[in-house]
Structure P
Amino acid sequence: MLSKRLEKELNAQITWEFYSKYVYLAMAAYCTEHHLDGFANFFRVQQQEEEFHALKQFDFLLDRGGRMELGAIAAPERDYTSLEKVFAVALEHEQGVTQRINRLLTLAHEENDHATVSFLQWFVDEQIEEEKTVDSYLRRLELNAGNGAGLLLLDAEAAKRVFLPPTPAA
């Protein structure tokens with residue numbers, strides 16, 4: 001059984017994961033509007049991952065006897081000045097998600113809730129990959145500043161990204 005405090009914080013995190021989905025949809029729209037279909041695909045895949053994260057947390061909350069409280073989702077930023085800015089905001093957002101997961105994990109440790117600690121470890125590991133991926137694109141975009149051919153190569157790479165839900169551990 002989850003404590004009321006963990007239940008409240010997990011509910012807030014679920015809402016934040018759905019907000020993250022909106023953030024990445026807005027970024028996908030920006031990319032589409034600027035004829036960067038590969039990067040639009042990248043952010044569409046990213047929003048699928050965020051929905052997966054939200055639903056994984058949703059199921060955990062309910063499996064542990066918690067009560068689901070869906071929160072309001074704010075509209076994300078919509079007006080970006082460049083693709084580099086999109087990725088800089090995405091990296092900042094992922095770093096914020098990491099901080100939120102770390103705070104949840106600290107709370108679970110404080111409450112001696114070993115099941116929640118175990119559950120959240122998956123998200124800690126996931127955030128390492130999330131930040132690395134976004135940071136890699138940002139750095140390569142910065143290196144290619146003003147190089148149209150480089151941008152098109154990165155766009156083509158981003159077009160190949162697909163969402164594959166993680167398989168349960170054996």
Structure Q
Amino acid sequence: MPAVSTTLPGFVGGSTDPVMVPATGCCAAGPTVLLRTQSIEQRGGYYRIVFGFSAPVTNYHVRYVPLPVRQDPSDQVVELQGDNALQISFGGTGLDQSQNPPVQTYVGSQRTVVGAGAVRELVQIGDFEAVMNWVIGVQGTPEFRVSAQQNPSQLVIEIAAV
């Protein structure tokens with residue numbers, strides 16, 4: 001009997017397997033990449049989350065993590081809508097420390113509620129030692145796909161709207 005797809009039309013090539021670039025480990029020291037924007041929208045059969053940067057993001061890790069999620073570095077539990085958490089970690093920061101005084105480069109929302117559906121909300125849970133952590137509260141364990149783009153420099157996570 002053939003496998004039955006659980007994703008809607010318009011979403012192919014996803015998986016629930018972790019994605020890590022480089023494959024040897026995430027978020028090693030390198031040139032400072034500054035987060036400038038984040039957005040989330042539903043596009044037919046999937047949700048699209050986009051992080052915009054000052055330069056190409058060269059190391060990231062996207063994977064399902066157990067609940068509860070915790071704030072970095074305080075270790076406090078973070079309330080999250082949904083019954084699972086998809087965590088995005090990347091080498092970068094929202095604070096340009098090369099300036100005197102330092103300049104906050106990401107001034108957007110740290111919590112974006114999406115509502116009902118596969119994706120419930122997006123929450124920033126850490127910006128510490130040049131590593132940012134965000135988590136997406138999801139219902140179930142929908143498949144996702146990840147791509148890093150240049151011109152403009154973006155990290156794109158697309159999640160099936162099952």
Structure R
Amino acid sequence: MVIALLVVALLATSLVALGHGAADASMLAVIGDLAGWRTGNATLSPVDRTIILDIRLPRLALGIMVGASLAVSGAVMQGLFRNPLADPGIVGVAAGAGLGAISLIVLGGGVLAPLVGLFGIYAVPLGAFAGGLVTTFLLYRVATRGGQTSVATMLLAGIAL
């Protein structure tokens with residue numbers, strides 16, 4: 001029952017998000033256009049249709065996918081550590097991501113200047129991602145002995161970071 005209500009709430013807020021913005025469109029027009037998309041019975045003007053289908057709909061889909069993956073990763077982390085309060089800060093992934101971002105910011109004018117020039121405005125987020133990935137790999141290597149991964153060791157090593 002709860003999941004059904006959440007799906008209905010997601011659909012309703014998605015329709016509102018598609019219709020509202022700098023170029024507003026009525027919710028009925030958005031529903032009609034999405035329903036008649038394949039048949040060619042468009043109810044929106046070509047400009048509004050382009051805004052909704054080419055700009056807002058992909059962003060909405062990406063937002064839904066990112067939210068779902070964050071929910072799954074949080075549930076996996078909570079299940080792995082058997083702790084309902086587990087988050088990336090407990091195992092040190094957030095600190096590693098911060099270290100990667102700060103390293104790129106500080107060293108971006110010198111040693112890592114070619115990297116910053118190559119990736120432009122995406123350099124710092126990519127540095128944070130790389131730092132988090134390296135930290136996760138190191139934590140996994142520290143916690144694995146003889147082919148077995150100890151969750152307690154991983155948790156303690158993450159807290160030590």
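Please state which of the structures P, Q, R yields 9, 23, 21, 23, 17, 6, 0 when P(r) over Cα pairs in 10 Å bins from 0, in percent is computed from it.
Working: P: 10, 37, 31, 16, 6, 0; Q: 11, 40, 36, 11, 2, 0, 0; R: 9, 23, 21, 23, 17, 6, 0.
This value belongs to structure R.
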Problem set entry | Identity of the structure behind -26500 (criterion: helix-only ellipticity at 222 nm (-39500 (n - 2.57) for each DSSP H run of 4 or more, over all residues; to 500), calculated), options P, Q, R | P
For this session: Using the calculated result 0.55 for FRET efficiency 1/(1 + (r/R0)^6) of positions 13 and 141 (r between Cβ atoms, R0 = 30 Å, to 0.05), pick out the matching structure from P, Q, R.
Result: P
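Quick note: the coordinates plus some simple rules give every number you see, no bench work behind them. In this text the structure is predicted, and so the values were computed from the model without any measurement. Cβ atoms are built from the backbone, for glycine too; each structure is taken alone.
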